[in-house]
Structure I
């Protein structure tokens with residue numbers, strides 16, 4: 001985590017990054033599904049069957065999806081850690097729980113934190129009243 005990161009401060013609570021954070025969570029899901037597909041292809045190879053991984057285009061698509069997911073996971077993790085540290089208004093015990101979730105489940109912990117903590121708190125901050 002970088003102290004002067006561009007995914008910290010007012011950008012996190014103003015809603016300017018919401019679109020990018022939403023895309024990052026979707027990219028993580030696509031990366032996970034691509035990983036499952038690659039594992040299935042590996043299983044097919046072990047069984048001696050034809051695997052889609054023998055085609056260069058399939059390998060390129062899986063590589064692009066993996067790279068996109070890794071970059072978006074890094075972005076989302078950085079943003080959620082900065083929000084957790086500086087702006088999260090949850091009780092102390094709940095913050096500790098989310099700390100452990102984001103430490104143990106690096107990629108999907110940040111995605112869960114985005115949906116279950118970040119979005120509701122941002123909605124509350126931006127609602128008029």
Structure II
């Protein structure tokens with residue numbers, strides 16, 4: 001980790017809480033970890049989503065179609081977190097697994113800003129790892 005181990009630990013805790021919220025279906029808690037202008041780039045998305053509003057529109061359409069992903073477990077492993085003042089970068093492997101399925105691994109980089117006393121994800125980049 002970084003020289004600022006307290007901030008890095010807070011970021012690690014926030015990331016773990018975000019994925020716990022996802023598993024619990026608690027979108028408000030999940031979203032509380034996102035900066036209002038978050039950009040989201042993921043392998044499965046229809047292109048880079050450049051604002052929180054674009055992310056919300058994508059999720060609303062996905063959920064209305066009954067296509068919300070539902071892994072049984074979701075864990076951010078092998079975290080490496082660096083902090084420089086009010087900016088942090090977290091890199092980790094997100095492991096998702098549904099009952100009876102092989103785990104799916106995604107390489108993730110999150111850039112966070114310390115805003116109003118909290119670490120919020122300002123940029124999320126995730127790439128599915130192929131076996």
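Nothing in this text is a laboratory measurement; each read-out follows from the coordinates by a stated rule. Bear in mind the structure is a predicted one, so any value in this text is a computation, not a measurement. Cβ atoms are built from the backbone, for glycine too; each structure is taken alone.
Odds and ends about this structure:
- Origin of the derived value 17.8 (mean count of other Cβ atoms within 10 Å over residues 9-16; candidates I, II): II
- Among I, II, structure where percent of Cα pairs over 27 Å apart as derived comes to 31: I
- When Cα extents along the principal axes in Å, for residues 17-56 alone is computed across structures I, II, the figure 46, 18, 6 traces back to I.
- Of the structures I, II, the one that -9000 was derived from, the read-out being helix-only ellipticity at 222 nm (-39500 (n - 2.57) for each DSSP H run of 4 or more, over all residues; to 500): II
- Mean count of other Cβ atoms within 10 Å over residues 73-80 - highest-scoring structure of I, II: I
- Highest-scoring entry among I, II, by relative contact order in percent (Cα under 8 Å, 6 or more apart), is I.
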